[in-house]
Structure 1
Amino acid sequence: MRAERMFPPDAATEIRTGLFDPTLGYRGGEWDRHVLAPWIAANPAILSALRRVGDAKMATVALDHQDLYALYALSRVMELLILPHQPPATRVGEPADWLPLSAYHRFGTAIGGTFTDPDRFHPFLHEIVEAEPADDPRQEPVLIGQWWPGCLVGSLLLVRGGASVMAGADHLDPGLATTSTLYWAWRRRYRDVADLSHGWGSNSQWGTEFRRDYTLPDRFVYHADAMLTGTPPWADPPPPEIEVDLVRHRCSTRVDHGSDQWVWHSHHTELIGPGASSRPCP
């Protein structure tokens, strides 16, 4: 079942031109007053639609393409705002050089988001920014630090948190887990990324669909729309063992799967126990 349109017409364009572009080009000292506050005040319908899409029941409803474009535009804004929280880049002139650290938290709060503060590492909630080897090769990844928190609206994950972890060699290779290509990501300071928007022109790249992940009481849903619409006949997904790894972690963790895997229609559902400590905390 596909939902009726949730976002207002041209929502993706409004997010791009009214929020993303001004944020990317901002050089002043009051981003929240000059950019964020006017946009929030002018777009209550977009924020209302976002809250509706964040409802847990929407994990079972496929969204219209235009709605996924709007969510993708919002995710691009958030990817800009987490840049100052990331390890330094070798390039200069990054938005991280002028955007305030507080901008990410202020934006997440303004759109009705909830920041995650889990006490355990989980790939649904975390991307690995830094990793240390554990003496015991069997040790599962342990969360030892957080670069930025993840953000959800309702049950919908908008952006994962950045994590420092310690893990044994049976679970991840620290060098690979922090440098391999990060899929479903538009921009990072510290590693290569792969996103279906890459390689397209200035307008066409915005016709990219957001990957919707939901946290539900009994399961994590990775890429709900792919699950609901099915894999197109022309798609050639990777083998199952690679596919699940890339869908969960969005990167290679023990064996380098490369940067050209066709994972864009892959999905996964992971059952979790009630009260699992990897659930996001308000």
Structure 2
Amino acid sequence: MTTHDDRLHLETLLVTSPHPGVVWIALNRPHRLNAIDRQLGEDLYQALDRLTGDPATRVVVITGEGRAFCAGDDLGAVEEHINGDYRKSPVIGNTLDPMYLRILELIVTSRVPVITAVNGFAAGAGAELACAGDLRIASTEARIGSALIKVAQAGGLVMLSRLVGAARATEIYLSGELLDAHEAGRLGIFTEVVPHDELVDAVLTQARRLAEGPTAAIGLFKELREQCAGQPVQLALRFQNAVHIRNNVEVTDAIEGANAFVQKRAPRFTGK
């Protein structure tokens, strides 16, 4: 991937565009296992906010440089925060609102599909970031989980429970251990596990496919997914029907999709 995205120049990220419509964001603090401090948190939030709002973006990939995906919040910055120095804190100012929570909200509610390419170690907030992807493709060298119980902290439930349910998420939390890639794949945390040297190609295959897909319809599906979570079935079905009606009104690609189906040809989606 050699084509660089000129829209952003952020010191803690490497942003590239390996294929039209595909934005590849690599967390770039390998010396700290891509742990989230203030700068990385702000840079990633800014990048996601800007890029997912750009009509030229059809899919976003998030991965890490080096041997880790993301080791969670930077413990050195957390320690400084505890001592009253908020300059590098992964928590916003002197509030109790961690940067990673705002990042997860952006990913889950974005109009475009997001792939997390888990190249290695993903723990704590890094595990939640990995779980936030619409597709989660992992290297065989990936490990994921949290040791929060070992430091008497609660957390790591919401994103993991979306994938494996509350009972399994509880089991993982109580273990305090990281799952290897194959076990995480078996449980459905990872949607695909591939040999480490095949990760980039596997992710690009899915990213290219999604970049050529009906982006607006995917965005509506994601909106529907979030509206229906935890709702009674009768209400969820009404939400689904309302989104179906909006789809037919708002999504230009719906006409192309229907025409292509009738004409027995591959659709040519614009993402609109």
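Quick look at the values:
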item	result
Parent structure of the calculated result 19, given that relative contact order in percent (Cα under 8 Å, 6 or more apart) is the read-out and 1, 2 the choices	1
Origin of the value 4.0, where distance in nm of label points 7 Å out along Cα→Cβ at positions 27 and 131 was derived from one of 1, 2	1
Structure from which 3.5 was derived, distance in nm of label points 7 Å out along Cα→Cβ at positions 203 and 251, options 1, 2	1
Among 1, 2, structure where helix-only ellipticity at 222 nm (-39500 (n - 2.57) for each DSSP H run of 4 or more, over all residues; to 500) as derived comes to -7000	1
At a computed 0.97 (Cα Rg over 2.2 N^0.38 Å), which of 1, 2	1
Origin of the derived value 42, 28, 18 (Cα extents along the principal axes in Å, for residues 35-138 alone; candidates 1, 2)	2
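Throughout, read-outs are computed from the coordinates displayed, never taken from laboratory work. As the structure is a computational prediction, the values presented were derived from the model and not from experiment. Cβ atoms are built from the backbone, for glycine too; each structure is taken alone.
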